[in-house]
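> Take a look at these structures.
What follows draws every value from the coordinates through simple rules; no lab data is involved. If you're wondering where the values come from, they're calculated on a predicted model, not measured in any experiment. Cβ atoms are built from the backbone, for glycine too; each structure is taken alone.
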Structure P
């Protein structure tokens, strides 16, 4: 093989690898990316609606380039699966957040049993869930196993006459 063909092959391989990296980088950066930030044990000042309350805030932040419409914010509980949806959101939902924007949900901490929350969740208009884990992995797995066992028992008891 002549020297010029070897050099041409090396340059072609370098170009193929470089273009593959560029395409993968473009694909990964041009997605919807949403991050949830939960802050607990907060007191307010100069807010008559929340005077004397300890509040929990859930911020839903768009860290990606694509706009996303958030329609619900809430939490999923550990077994026996008590879910809830938060209603006090600024701005009101559904709301489209573009790159760098966020929406804040405010809840009274006295009305929430924080140790029973598995994860916080935000849903967009396409049905995608964005989660922020609250419980430890052990408690999460134990809750999932208990839920599966209880649903199997219900199916078995419903099948037998």
Structure Q
């Protein structure tokens, strides 16, 4: 396997992992919002609260997973995919850190912070690798084009 194809598969792995994680979050929250919130001590006490939770914690992650899947199946869209992962995971990680500082550390939040930081780091690495792959790929195409014999010669 060449270095270029390795970077493509690394980016695909990051986008695929985020697609899977977001899909599982969405499906769990859409299927059983009351059960999903009970473990955190959150009570949804009205039909409106349940619907708002389904939309915010089920619909939005599902939409994100669908968008990531579109990026996953196209090599041209991999950079967009890993950038989206970085943006969303980065924002979630910053919000979690703010919560830890303002609301206090809980074992639940500390347990989620670690994988979020890992995913954020890996997605940043994937952006660097994907940008490097694109630069090398475009440079190789220019060099190959310069060496092709012209039809007018």
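> Between P, Q, which one scores greatest on relative contact order in percent (Cα under 8 Å, 6 or more apart)?
Of structures P, Q, the maximum of relative contact order in percent (Cα under 8 Å, 6 or more apart) occurs in Q.
> Looking at structures P, Q, which one was helix-only ellipticity at 222 nm (-39500 (n - 2.57) for each DSSP H run of 4 or more, over all residues; to 500) calculated from, given that it came out as -28000?
It must be structure Q, since only it matches.
> If you rank structures P, Q by Cα Rg over 2.2 N^0.38 Å, which sits at the top with the largest value?
The maximum falls on structure P.
> Can you tell which of P, Q yields 17.9 when mean count of other Cβ atoms within 10 Å over residues 17-24 is derived from it?
Of the structures listed, the value fits Q.
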